[in-house]
Structure I
Amino acid sequence: MFDTRKIANTYDQIGLYFSATRPKLSASAVSLLPTLPPKAQVLDLGCGNGVLLTALPKNTDYTGLDISQTLIDEARRLHPKHKFIFANVLDPQTWPGLGKYDFIAALAVFHHLPTPDDHTKLLRNIKQHLKPFDSAQGVPPASVLVSVWRLDQPKFDKFRTATKYISIPFHPARSAYGTAVAGGGGPSRNFYTFTDEELTELAKQAGFSNIKTEVIKDNLYLKLA
């Protein structure tokens with residue numbers, strides 16, 4: 001078992017090097033993004049360095065949220081015209097200040113949350129913050145894109161610490177600018193391991209009925225509406 005504070009501490013340690021290795025959104029994630037209306041309101045959970053913005057229209061009304069202060073600071077540096085919030089998605093106080101959105105992304109977030117109860121609570125909060133569909137406005141329904149690593153595979157068993165948990169070293173220890181540090185042994189990231197069906201079932205429990213899944217290499221994507 002792990003907690004989100006430990007996850008935050010890890011990303012605070014590796015944040016600048018992590019950001020430098022992710023200058024653009026992956027092609028697989030880009031291919032799954034919805035068509036957004038002009039000036040769409042977008043909420044990016046676990047936004048990291050704001051990499052999702054590299055694939056969004058320039059006029060998007062974007063809000064990014066992350067638990068790592070290091071990554072929030074980096075996102076603000078890279079994208080100074082956009083809004084970034086330092087917050088924990090599991091903190092009930094995070095959600096009342098947020099509005100309704102045309103699109104909510106949670107890329108590589110759910111596998112960093114420790115329990116199925118946490119996963120379901122986040123899915124319910126996401127659903128409550130989608131804009132209601134109004135066909136008269138001529139825009140597509142609000143939608144969600146979720147991704148998790150497919151860690152329930154034998155090749156990851158060497159990292160397993162318990163039935164549902166694994167801990168994977170990020171890289172050999174590096175400085176903020178990516179240069180190797182003597183001694184090595186960078187921090188490990190902790191993960192909850194989903195089966196391919198598990199997150200889909202949790203989305204149903206949270207009230208989503210329009211659920212589409214796609215497996216691309218070691219990633220499972222859910223498109224929700």
Structure II
Amino acid sequence: MYKTKDLFDLSHSLAAPLLEKTEYPWEALDKIKDFILALGPTLPQDEYEEIAPQVWVAKDAQVFPSAYLGAPCIIGHKTEVRHCAFIRGSALIGDGAVVGNSVEIKNAILFDGVQVPHFNYVGDSIMGYKSHMGAGSVTSNVKSDKTPVVVKNGEEQLPTGRKKFGAMVGDLVEVGCNSVLNPGTVLGKRASVYPTSCVRGVIPADHIYKDKDHILPRR
């Protein structure tokens with residue numbers, strides 16, 4: 001089972017002090033809000049502006065007029081938050097990221113360089129350095145029967161005790177257009193997901209997910 005240290009280079013996120021205390025990254029999900037509330041007031045005032053109560057935005061970030069930034073959140077340096085983006089709160093978005101049109105983010109950490117540029121939903125999830133979601137791809141964060149999420153890696157099963165858990169997306173992952181990452185999905189570093197996929201469980205690092213029966217090592 002992948003642990004936090006296996007999925008993420010923590011040097012690429014302000015959330016490093018939170019994540020380095022976890023064995024598995026989803027252990028941080030309940031703590032994102034409080035972490036942002038503690039971190040925000042300590043950010044350098046010459047680099048960040050509190051544009052609304054508990055909403056801190058880097059001065060060199062670009063937030064389009066129609067975007068909604070819900071508290072608490074932090075938007076990093078040179079990040080773009082484009083038209084009609086909906087950040088519901090408890091979102092820590094790193095440097096050089098793209099949050100695109102009609103993208104919704106809630107209770108999530110996006111590392112530096114993450115791109116969610118078109119019609120994406122990222123909820124109760126963590127996306128690693130320079131990971132990318134194609135247009136229309138989403139994290140599904142609640143099971144249809146509303147039972148707690150279990151992370152499954154073959155015969156290995158790890159209960160999380162959480163009813164809301166989207167995906168843990170490792171560094172440099174590519175998710176194809178219109179794909180669904182089902183609750184409890186974990187994608188290892190540099191994994192790729194074919195467009196229109198329905199992904200469950202753990203996908204190994206450096207593998208390509210074509211469908212549930214065809215998960216192949218990258219050549």
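For relative contact order in percent (Cα under 8 Å, 6 or more apart), which structure out of I, II has the highest calculated value?
By relative contact order in percent (Cα under 8 Å, 6 or more apart), the leading structure of I, II is I.
Between I, II, which one scores greatest on distance in nm of label points 7 Å out along Cα→Cβ at positions 122 and 194?
Comparing I, II, the top value of distance in nm of label points 7 Å out along Cα→Cβ at positions 122 and 194 belongs to II.
Which of the displayed structures (I, II) returns the greatest value of mean count of other Cβ atoms within 10 Å over residues 106-113 on calculation?
II
For which of I, II does helix-only ellipticity at 222 nm (-39500 (n - 2.57) for each DSSP H run of 4 or more, over all residues; to 500), calculated from the coordinates, equal -1500?
Label of the originating structure: II.
Out of I, II, which structure matches 12.3 when mean projected area of the Cα convex hull in nm² is calculated?
Only one of I, II returns 12.3 for mean projected area of the Cα convex hull in nm², namely I.
Coordinate-derived values only; no laboratory data. Just so you know, these numbers come straight off a predicted model, no measurement behind them. Cβ atoms are built from the backbone, for glycine too; each structure is taken alone.
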